[in-house]
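Each in structure tokens, the structures are laid out below.
Since every read-out is calculated from the coordinates, none of them should be taken as a lab result. Here the structure is a predicted model, which is why all the values come from computation and not from measurement.
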Structure I
Amino acid sequence: MKKLIFTLISVVLIIVSNAQHFVNYTNTNTVFGSAIDKHNNKWFATYGGAVKYDGANWTTYTTADSLINDNVNYVCADRSGNVWFGTMDGVSKFDGTHWKSYKTSDGLVSNTIWFVKADTLGNIWFGTDQGVSKYSGTTWTSYTTANGLVNNTVYGIAIDTLGNMWFATWGGVSEFNGSTWTTYTVFDGLATNDVYMVYVDKQNIKWFGTWGYGLSKFDGTNWTTYTTSDGLSCNHVFAMDVDNSGNKWLGTDTGVTKYDGINWTVYTTVDGLAANSTWTIAKDSTGLLWFGADGGISEYNGTTWTTHVPTNCILGNGVTSIAVDHQNLIWIGNTGDSGQRGVSKFDGTNWTRYTASSDKPEDKVYACDIDRLNNKWFGTAGRGVLKYDGTTWSNYSITAGLVDSVVNSIATDGQNNKWFGTNGGVSEYNNVSWTSYTTANGLINNVVHSVAVDSLGNIWFGTNGGVSKYNGSIWKNYTTTDGLAGNTVYNIYVDALDNIWFGTQSGVSEFNGTIWANYTTSNGLISNSVFAIYIDSVGNKWFGTDSGLTKYDNINWTSYTTENGLADNSITSIAADAQKNLWIGTRLSGLSKIAIRESTGITEQYLSLNNLLVYPNPATNVLTIESTMQRNNNVVSVYSTQGELMMQQTLQQGKNSI
């Protein structure tokens, strides 16, 4: 009977072998879209998921909740109460209880969705990077330049009082009356053909926000353009709405502008805006205006500004590097828009963010490293190197001896010397003085992406022109001629046997000092562009690429993407903490965390059924069933494929083995 039970379980688990259990950490402060549903709930599209505010509580929905992708560009609420989310990888519909998602396989013209609009007939329109799609609830219809659309990159959609559709594109404006297309460009009076936004007011006047050329107005006959010379805060216009008094509100790259038909008034962070780059505006049922910006959400009641900015979260979704210190704290280098550049620290519960306004970091952070004394070192995009000893920040720049101000990588050797890979060569810091090395000294290329130290004290450099090894006196260079997979080397990792692993633009190379072995998509990599490598405590090789995460256990290759729960497919960095958690940094969507099971020698794989987690996968002699419910006495029954009851057991809260 035991054999039958394990045979059954093995079959079930193998079916879900890619069901990796990811926990994602994102920032929802950059808001690209907003909508008000029929219950006056406010919905916001962010690159950390979809956010709902009911007036009292904030709720974030991510891929863990069945959202198709966490990079949400726009949100729309239809008359039936459904909320639609346009993401970088398809569309999701949420009716308040159930989720349903759509992709090109269902009928979308593209999975990259920039805008969503519901018409009065119940159709949902999607602006994409490859045209427009209309969904009636049963049928999909797509329109491209082949049908009459002026350009396939569609950033905005509006409906006029006659029911005509208007599309803002990167090649002008298209009007569609259901059968005929009409095109408007600079030759007709439009300020520029780069149109980001379209809005139709109650007088049926069309307003077009452009990229760099201000705001164009079209009354059906005449065109008028407004720019900064008229009073607009900026000529990059992203959003528009009209308040109950008829004032036009415009979201721009440098603040919000109100236009009453005569006077222009500008509002910025000085007045109470969360951030100046304002991407979206929505008016709720009570007349309050909601502004989504690069740094959070602002609410305006006509007199007072109220800002909503989550603080107990990662600083920004652009993660370039990860390091774990001696206290098992996670340190993250962040890039992104203003206010999201700097350093994040995570203790497992609370986040601490270091930016120009709070502490020393004041630029994009490309690299993190922890030295032997637990000092934290950060490489920046133009400020040189930052050191943090837990109390004081120190800055080292070109004037101190650093060879270049853009620092891409950091490594610490056995003598606690720091090595910095920059855009202009390598710098060594022995805690007293600086020594720099360039191609003049033997370095193969001055653009250095990665640095690593082997057990013999050799320093390895990954560059734009191959690999250099330096033993303290002699330089040796390696390229594709020697066996390297590609000459652009993004990452270097030294394993326990002193084999050197290189992530390149053309796959992965393993070098044992004599023999090269290369791995590409033909072996099982999900992509040949490899930006991060990590080898875990049980010997699994993890490769972060521009298309997802690949694990190699020396026999099998397994890849994970956003469809498996990964925060984003573009991976920049990988590190592990003391609890054997693997931390994965992504380019656009924050962090993902997974657990590695030391005892089984494989990564923890989960089957989730009826609030139970079942692992490991595959099972051998012991299978663990863990309740995720906050109550006891769940009854677990295991049946054979013929329906015969093989085992039944009451499962108490916690872990139990069968």
Structure II
Amino acid sequence: MTKTYLKYRSRVTVLSCCLIIAWVGLSARLFQIMVIYSEDYRKQGFSQSQKNEKLLAVRGNIYDRHNRPLTRNIIHYSLGAHPSKIKDKQAFAQFISDATKREPDYYLNKLDTQSDFVYLDRNLRLSKVKSIIEQNRPGLVIDRESRRSYPHRSVAAQVVGFTDVDDKGLIGIEKEYNEQLSGISGWVVKQVNGEGRSQFKTSFPMKPPVDGSNIQLTIDLEYQSILQEELARRMDEAKAKGAMGILMNPQTGAVLAMASLPDYDPNNPSLSPIENQKNKVITDQFEPGSTYKIVAATAAVATKTVSSFDEFYCEDGQLTVAGKTISDHEKFGLLTFSQIIAHSSNVGTIKIAQKLGQNLLYQYSRDFGFGTPTGIRFLGEAKGTLRKTKNWSEISLAEVSIGYEVGVTALQMVSAYAAIANGGFLLKPRLVKQILSQNGKMVYTEKPEVIRKVAEPEIMDIVKDMLVQVVDSGTGTKANIKGWSVAGKTGTAHKFIDGAYSNKYISNFAGFFPAENPQVVGIIILDEPRYGLHWGGYGAAPVFRRVAQRIINMDDSIQYSKPKNNKLMIADQPFKKSNVEMAALNTVRAYSPYQDGYTIVPDVRGMSIRKAKQILMSANMLSNFTGSGHVVWQSPKPGTKKLPGSLCTMGLN
């Protein structure tokens, strides 16, 4: 050993030991990284170099029955590029320019940069970028975003509903069918560079999104607009708190229009009270009053408890039941079954119900669908209120028969009238016609579904004729449409507030047209209209007429049906010849029942007093007479215009 080595031996030894220890340490660390924690570091590396990006599906749209859009997706596309990945920037800029119609230099200037990523254009519609999407050249980045829009604002808003900022349905069809509308989101794996920017690589995996299905409703946009406009108009005229209406095809159960006012704008739902978002036609129940009398009428005819020609003394408009006095809107004397319905006599209806009994009245109430959900696929449906007979009081039979002590929804009531219109079948109401995928494949369809048969068609024809008489000469004359046969029933009910009946009213009218071949059935309801328009015949019936007239004028599919000849029913037996001069009978219908709110005095000369009183009552006139035998003179003279309720004096001999 040299002196030099000996001199530095200790230093060499220390340095060698340090190198050996460092090597051992690095080897151990390398072993730890490459073997022990290899999986963790591999995952960390992937997470830093790759990015899993969600591809949102486009929400399906909602259409009316004629494929008119009730919703829209405002879709925006943004174009970006990785300049370093583009070989021919001039051709690339020209390719983008051909689609967007901007100058190529605009994009060329953006591509002439050292940045790894640059936005070329933003907020572009699909029509402009469709050709770009189809080719998807290397280096191109396309981002797609959307938001929900409702082009018709408040029209059908409570049916359609709206979505939140994440495109999730909150109410209405948007919520009920959210899963079908939403579709299935996809994903794509992108490469991330050292600066944190991501780029698409064709070699990386991706799963394309499945866009949501489109839903076609049974709603008709024009019907819906007409209904809402007329409800708003009458609500303003009557100073009403609210208004509801629904139109339905009685042959299929398809809901053509459904509205509740006040409403809201789904584009800005926060600007209106949450209460306005409710579809009250389905969610809210009310006591209907006389529109419910169809139950007792149908039961009486179906069970042959009462004949169409049976007469009832209506106690001059007052009847005491279980200590409570129930009144008519007029003082009626002797009325036939048909006249009781036509003139909406509470006393007469109660007497019919007393013949029926509790069980039959309850049974037919249930058969018509009251007290049970209709089965429509829509959130929040109320089943209404119909207590079992064991819970009825002494007065319940009378009250239920005239539409009190029961709670119904507008949807239940229109379904019941649809059963009369279609010949006796209670149908399940339908809001959705079909659901189609984005490629047009049918995913789901709803077809007419019969819940039960309420009565035979022959029975319903008799009830239908009674409802036609209501509109022709009874309380519903303001729903009459010249040249068209309309059937319907008026209803007026006190509102039950804070445990007692108040002086606030529900005014409603339910009906259908044309009566011989019903194609539209509907109900109009006014909540707390001003006094005078609180009567169903004066408040709601004119709205039904306006809606029906506008639909008839607009929709050529509503075919004209010649009204039936309204033959005067005299007795059970066929009419036999008599020596009595019958010329007067030929003039009974010579005058229109009403003109501009007036009634036309009919010619009753030559008739018996009984017959004359029936004719005058059908014309909404009071009668007074002197003598006995047949009418020889009358005042006012036939054909005179008088206000309903005017007095006609007759002389008999």
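Looking at structures I, II, which one was Rg and Dmax of the Cα atoms in Å, for residues 403-450 alone calculated from, given that it came out as 10.0, 27? So the calculation was done on I. The value -0.27, -0.70 for log10 I(q)/I(0) by the Debye sum over Cα atoms at q = 0.05, 0.08 Å⁻¹ was derived from one model only; which of I, II is it? It must be structure I, since only it matches.
Which structure, out of I, II, was helix-only ellipticity at 222 nm (-39500 (n - 2.57) for each DSSP H run of 4 or more, over all residues; to 500) calculated from, if the result is -500? Write down the numbers at each step before the final one.
Details: I: -500; II: -9500.
The value was obtained from structure I.
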